[in-house]
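Scrolling down, you'll hit the structures one after another.
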Structure P
């Protein structure tokens, strides 16, 4: 029995018999159910096209729930339900009730954002900055915006396009004092500090910048083009040139923001990242063909089978700013029903789609990278490491991310020096403190399958061992350096001792490169998923290196021990005793005759051995 099963038994809900009896009479109609605790508080809200079947699944005997669902069930004291006329009505009601009650076990949309503003300061020479809140002054505030990304990127863009000062100098106090900074020389600042721009002219530029923020690049370009043509007619060629350069800067900034395909000019792109402990859902928003904003939602607890199933309806329900297209990295339940709900909500058609190729899949990949980067910061890992672990879990069909991976390899030199190495990767990175070495004890002959069985049995016998914090841990995944034969030999042991651990093999090609994943029934190709392939290759190379290094060390030690038997009175038993006592060759060579005698060697044999070792030291020097 696993630790989790034991925990569930300790948390047994004494109300389950009552809940089963109540559910046996429940209607088969669609509707919404509300799980409640002992205080009558709502802890979870769900919908069902068949209330009887869905609610029964929580309370049936032997239910195999995910950990979060099991915890929720252990706290259910009673439940209520609302019958609806259709599954569509149940979906609408579920979204509304979740927003109203915010149950603990539903995914709650808490991100790291408040309201943000773009500030145009109230001073003789105004500055444009991004602010998290308004202050009681006379400055102009544009917004609010839902996230800081759009405000920061817009402020950076407008300051660059209009060459506004971003330094710490105060104006007009700093006019004509000191030399201009680097931004002036690289044409990112107009050089206000030089005192060559009047306050009125600067104010006119600020007005253009504010108009640019409010109306976008297209309207700004049209307006500045008219002003440029008028300046040229008035023979004000200096102003016309300034406007021409500003138009080019605006067009360049707008061009850098354009997305790949006009079909996605008004779209949200949603993807997830999961490292086993943390889940991030990233939403990247495009409006009018430009990257407009992004939001990251971070969840600490385990999510359900598909967190997007719960996230998408809650995120968009009741909003009036939905895009025309919602791109998802993977399919979710009831996509057609959700699209119909959002279309009715907005009064025009909304598409929900999972792109398979082209620009759409590039956008979902970018959203995925954003989510992974967010999780990587929290987990102190690189994005590549987390992507690889997540991809590996999906390839292997695991229902969770294999955060803690152990890998094993047998190494021997004929029938001598038979050993095994165990390496550990946590979140895609080697955990060298957890590496282990095994000397084969039970097998006298060369039999890789039997050796691997011995090693895995010995390792799993230490699960939960309080004296070893690494052996105590239960790995999510065991990878054997070998094919289907190794997996078939070891699978019964894993099934008996720790059935919750996933077991696979790593198959090499003729050039000793990782080729595929071995299962009990065949092989799984990994060549099409680069991140997972590179992680597997790294694991296989590392476990092979580690086991071979131990084999050579042991063989070298065995060879030295055999040399000791040349000394009269030193047989195999004494040689082995000496190696166990002194552990290393250098320690034995440095030992005195008295220390050799103290290790259990007869006095005369110890004296002869000391002379033999002393001569060996002189030869080496």
Structure Q
């Protein structure tokens, strides 16, 4: 077993260049103090910022400076804290800047309500008359959209004051699930007694020993079932909060309210569910392939996660993984690759695990920093795929920042997973094409199929369940635990089909899905993969000029609403074409997988 290094023992070339943000803590402190004074200056302009276009411009420009500077001091503190979470210096820095963010929001919460009280045309005239406000036109128009959904200043203050209380149910659920619940012990494949936790549950669910995955499945869901009334209550409280806010702000439904931020029509959400319903047969076929390959008379839900092929056990050095990613993404063109190579030569990436380092992987940066990547690279194929994924995020951010002013650079969550998934898929197709054995190719296909199953099918099932819950509350119905368990059981029967044994314990699985406390969020995983599939299909077919369109998409940042930006790559989600094509791709991969298995 390799020694886990202390942070001080990690080679500099294997770490990210955080010093490019601030050379010293004194430099960080200087920007931190500058932010504090600017926030005070913003607060002092409350009564004058709408006086005329000049005052309005000065306020908007100063606010822009504060946000930009705040992001920079936060990113530095967060990255340094994640290098070694035991380092108390950066714990303190992160706490200080988090508090400053709260202070900024508190001192500027008057801005939107006061703008919305003004005549739209007067605000627009400010923008028209001040050239420096041109980059802020989309941001300001987006605020003005809310005018018919805005309450009085007093009412908005009351809602803001109660927001923490109204959303506290999700924190209660988190504490219950993460801190208080215990799931007992099971026996692992070697017969050793081990504690079952939410962290290792997925490991045991993928076990080749059917007894292990069955025991883990039943124990986890049965324990959650014992808390079904409490967790149904916390979830209903969250949904009621969303529904009440939607009604008070003059939206027709909770769905419309939640999608309004990104200017997404409700038809898109309904189309996703409809298209998936019409394309369940390939998923049923995939389950049957797994059933036959595993030699099972009955295929249960707990059999759905185990692989039917040997995993790729080959280890890749970071240099080998880097080259595979470069080779796979070279189809995107020389300009993309030349920029991508900067991530390695300019130390965007913190590569290996060290003692105290945050687990997992992410891409993080801001307008005035490099788009950094945190990895915990150990050499598995999954680590190579993660490198491609996170560099997708970083390249998206790099190009968005390079081609837009600060205010228009950040892209929405709706678009956030597209570039990363495109990179993952391009690597997957490259690895399939260059596989040296049938087993290696089957492993690549199996992983891709499981990604589609988990991201398009499963997340759409979650989205349908979520829509049911919110619609019921919007109608004034009560969400009892039994009603929710019954609905979730029905959906599993629909999505898994008649040839799969839908175990009764699945009735409680919804209780452990934290995303349900973030209304109408999960559907974006499904649409993101669908769009990425469409992009990859066009790139692999080498359609003329499509790569250039894709790079233009990455360079668009957040200068417009997501559906408008997607038009850059000829994607329209107001119809069902892209969604249907992604599931056609799944079907074709299932067919290839079946042929190779025979």
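Values quoted throughout were computed directly from the atomic coordinates according to the rules given, and no laboratory measurement underlies them. This structure is a prediction, so every number in the text was calculated from the model and none was measured. Cβ atoms are built from the backbone, for glycine too; each structure is taken alone.
Quick notes
- Origin of the value 19, where relative contact order in percent (Cα under 8 Å, 6 or more apart) was derived from one of P, Q: Q
- Rg/Rh (Cα atoms, Kirkwood Rh), for residues 332-379 alone - structure with the largest value, from P, Q: P
- For -19500 (helix-only ellipticity at 222 nm (-39500 (n - 2.57) for each DSSP H run of 4 or more, over all residues; to 500), calculated) the corresponding structure among P, Q: Q
- For Cα extents along the principal axes in Å computed as 76, 58, 53, the structure of P, Q it came from: Q
- In this comparison of P, Q, the computed figure 0.80 for FRET efficiency 1/(1 + (r/R0)^6) of positions 20 and 316 (r between Cβ atoms, R0 = 35 Å, to 0.05) is attributed to Q.
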